[in-house]
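Just so it is clear, none of the values below were taken in a lab; they were calculated from the coordinates. Keep in mind that what you see is a predicted model, and the values were worked out from it rather than measured. Cβ atoms are built from the backbone, for glycine too; each structure is taken alone.
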Structure 1
Amino acid sequence: ADGAAIELGAWTHANNQQWKISNTEKGWSRIDARVSGRALATCDGLKQVTFKAGTACQQFRLQPLGALAIANVNSGKPLAKAPNDDTIVQLGKAGTPAATWQWEHQADGYYHVVQDGGCLTRAASSAGLTRQTCGSDATQLWRFDMLNDGTIRLVASDTGKVIDIANCLSANGTRAQQWIWLNNFCQKFRLLPG
């Protein structure tokens, strides 16, 4: 029922302890109970209610913590700074400094994706991504959307386009770029320990 209280307890694998995270707007997420289908809300205590778009107490910001690699699903390789310049490519494996990123919240559900003091920066559609000095420009603001298959996509704040691996290649050095959402493995990523 609407307004049913949420109780915290030990994990027992029960259906009433399972939740689904869905994207709402501007990088915010909603959390729905598996059994009731109702949204988690923090208005007047922790409870489940019918979701109403735009209701702040029913929207949550999920933020990756710590040093993480952003690994492409198609190749398994992380996004990294190229060895000789600030171009962003897929390269090697997770765990190297060039392939480790931090997420710094900026506004709503948007983040600077930061590596060694520089921010992941986009240019025009299909132009390669680079790492540039962090600023307040919209070309450096990203949100991540959780996808039903457990992966994420990274979406530019002002264009709505996503990070894509050029031509879906799996070779080291293949550039990362911005592209329209095609729902393919070149545009899906996993966050892995850095």
Structure 2
Amino acid sequence: MLSLENVSILQGDLTLCQNLSVSFLGGAIVNLHGVNGSGKTTLLRVLAGLKEFDSGKIIYDVPKPYEEIRYLGHKNALKEYFSVNENISLWAKLSHNETLINAALSYFNLHDLQNKNIYSLSAGQKRLVSLAKLMVNPGKIWLLDEPFSNLDEMNKQKLQHLISAKVNDGGIVILTSHKKNNFMDVLNFSIADYK
């Protein structure tokens, strides 16, 4: 479970949310939607421990929450001069899951690209490499900032299946988008309701 109790987040003079109280149980997919600048990414960064919040409390139902959180931002967090395989291997080693590297490469059809450096890939291919990191270093809570951007329809479906598998295993997935999500069984949530 992940709970926010009276959480307020300010960005300079702007109040992004005030007294936000909500709980998400294991097995939940949450679509945090809103317009650009509404605070979606900031809230994800707060939940990931990358940004401080101004008041309130965040409770994670795991002993070492930051070891269980996986944050995928819009920049993908890839080493540009490393190969696809090297990037995925780095993440696999963090959780001692080297045996899952081939499965991740296969799932996102990255085998033909595994020896290419990241800088030579398209935006969509980079996104797939970043998503493959979730397979080799899974964690219990996924915080995904616009995860479907730059993906074609086939890979959007693959990501949907990956998210479904995570929540079926009791995980929590919080993702951002610009609009309500109607293609998965999700809780649509707008931060604008808490300003």
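Using Cα extents along the principal axes in Å as the calculated read-out, with 48, 34, 31 as its value, let me know the right label among 1, 2. For Cα extents along the principal axes in Å, the value 48, 34, 31 is produced by structure 2. Set 1, 2, criterion relative contact order in percent (Cα under 8 Å, 6 or more apart): the highest-scoring structure is 2. Can you spot which of 1, 2 the value 1.8 was calculated from, given it is distance in nm of label points 7 Å out along Cα→Cβ at positions 94 and 126? Traced to structure 2.
If mean count of other Cβ atoms within 10 Å over residues 118-125 is computed to be 18.9, which of 1, 2 is the source? Traced to structure 1. If you line up 1, 2 by distance in nm of label points 7 Å out along Cα→Cβ at positions 38 and 174, the top spot, with the largest value, goes to 1. With helix-only ellipticity at 222 nm (-39500 (n - 2.57) for each DSSP H run of 4 or more, over all residues; to 500) coming out at -9000, pick the structure among 1, 2 it was computed from. Derived from the structure labelled 2.
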